[in-house]
Structure P
Amino acid sequence: MINKLPKIELHCHLDGSVRVDTIIDIAKKENIKLESYEKCDVEKLVQVPNDCTSLNEYLKRFDLANKVMQSRENIKRVTFELLEDAQKENVKYIEVRFAPLLHLNGGLSIEEVIQSAIDGINEAEKMYDIKGNIILCCMRTMSEDDAILVVEEGKKFLNKGVVAIDLAGPEEEGFVKKYKKAIELARSYGYNITIHAGEAASSQNVIDAINIAKAQRIGHGVRIKDMKEAYELVKETKVVLEMCPTSNIQTKAVEDFRKYPLYDFYKNGINVSINTDNRTVSNIDLSNEIKLISDKFNIDKDEYIDIYLNTVNATFADECTKEWLRRLI
């Protein structure tokens, strides 16, 4: 039943969603040395272990995927394959995010990196009944000048495959202020703004993301359950939370599924969406993510439809695509 429902994914990292078979194939072709080329061994390198203790430990699982994403052909391939996998479970629209500056080791320019991902989306759209867009991540491990570089280089692709800017990576308290100028520049160019916040640090980051960066959406945001001021601000401003249940349990942002706040947020009028975060790293797809939440909180079909329609409104897609997505339900 869930597999047949139309779905939307707003928060999905490209380098966290590379097929294991593709990693092995590219590694063999390009002589990238792995301790083993057996699928079960590579899975252990790229999937988060059961005893993961933090977001920082979780993020180490991206290293190998990024090694195989250093050419135009490979970036296009993994982007196409992500949409190909998503459409098999009736995902109709997906916003794929990644950090272009992590893919320059093979000599590509930032422009070539972005174009390669867009090419992958365009190819998938021709073959399948799915649409996609790109969100450019600025890494919080890098400087504001690096973030400004991404904003500038991505500008020419705005509304031609690129729709938003994000701040991602390890979360520290007060990070938004460090990137204020870069986000203001992005907004002036017409980028939409979504920011990872309230995942591995306090909800003050969510408040900063909304008040300083004027974020329209927040990646994760689960920690607002612990701070009334942040909770009320998200509710009043109708900022959408891109919630990723399995990932949040794995990184210990939330202790366990019984305490996962998505359904409480929804019932109290906060706009939520359900996402995978990283399909390979978390070993999850959107159908199973929705099933987990549905089973835990007895979400019925009408509630799913309501969340779906709220998610349509939250997409950074054009109005024509939004209308198409509404008709599907």
Structure Q
Amino acid sequence: MIFQPVLNVFLLILLFAPVAAVAVWMLVRGHPSTGSGTGLWAMRLVMLLACFAMLLRPGIPGGATETLATDTDIVIVLDTTASIVAEDWDGDHPRLDGARADVQAIVDEYPGARFALITFAGAAEQRLPLTTDTTALMSSLEVLRPEVTSQSRGSSIGIAHTMLQETLAGAAESAPDRSRMVFYLGDGEQTVSSDPESFSGSARYVDGGAVLGYGTTEGGPMKVTSGSFSGDQGYIDYQGQPAMSVIDETNLQTIADDLGVPLQVRSADAAIDLPAAPTTTTDYAASGSVGNVIELYWVFALIIVLLLGVELARAAMLTAQLRGLAFRGGDA
């Protein structure tokens, strides 16, 4: 048996001891005439002890699982223009659904890696610096929304090139022994008149990764985004018809060539093909191990729920009796 208390044990004792002392005193004192309070206070003392035991988080050791760490920094560069919600992923779902699923696959593929998130629309923005907190990364993606349609003035697919280079250069300087990977997620549509900026300046820092392309040649309609919760506002129009966003594989291939990584056009019916990490720890002992524990706190939680049910039933019965007495007193 092992314990993983939610608070320091001494603090738990300090919190529970006074209440337990009151319960024991009432239990010993009992009801002055019938002793009927003895059972009630015994039940409350059991409930208190069960709560104390639950907060100690008892468990049974279940062995240890060896972990494999990926000594890699991974930068996610994600298109958040209106076209990222074009509805041609897995039928009529937005492309952002596919991008989120692929980022989750990347997180699962490289355990222990550090992740950074850069998004771009009219400008590039670093949403998350390098961190091993993958929950924060996925949470950022869950709340992510594309640019507001009314504020869109067109965008360049290479606008994040400077921020990406700076992020990679900073990672290389602070941890030169770690490898670096880049995953660029977008559709390749250049919606400004200028040529896309080149990512070639980042190539010397990149040890692997991929450009992941989303969209179809037939294209998908894009819903209007307002940044508010006013509901469905319809689709973006162009010359009286729904504007269609299509994938530009030529532009995506150019980005892939600049970074020195492969292009992979994504679809919902094909599993993502992720490259092996350039530097992966293969010595499990060096990577560490995670102990498996069979949690037992739920047993005490169940006891608490059952005893609370008895308390509530008793309170309901007493309330009904008091109402009955009041009703008879009113008749008299």
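Here are the numbers for this structure:
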item	result
Origin of the value 1, 7, 10, 11, 11, 10, 9, 7, 6, 7, 6, 5, 5, 4, 2, 1, where P(r) over Cα pairs in 5 Å bins from 0, in percent, for residues 161-320 alone was derived from one of P, Q	Q
Structures P, Q, by distance in nm of label points 7 Å out along Cα→Cβ at positions 73 and 249: label with the highest value	P
Mean count of other Cβ atoms within 10 Å over residues 129-136 - highest-scoring structure of P, Q	P
At a computed 13.8 (mean count of other Cβ atoms within 10 Å over residues 105-112), which of P, Q	P
Structures P, Q, by relative contact order in percent (Cα under 8 Å, 6 or more apart): label with the highest value	Q
Read-out log10 I(q)/I(0) by the Debye sum over Cα atoms at q = 0.10, 0.17, 0.19 Å⁻¹, for residues 9-192 alone, computed value -0.40, -1.15, -1.37, structure in P, Q	P
Mean projected area of the Cα convex hull in nm² derived as 15.3 - corresponding label from P, Q	P
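Computed from the coordinates by the stated procedures, all read-outs in this text should not be read as laboratory data. Since the structure is predicted, the reported quantities are computational estimates derived from the model, not experimental observations. Cβ atoms are built from the backbone, for glycine too; each structure is taken alone.
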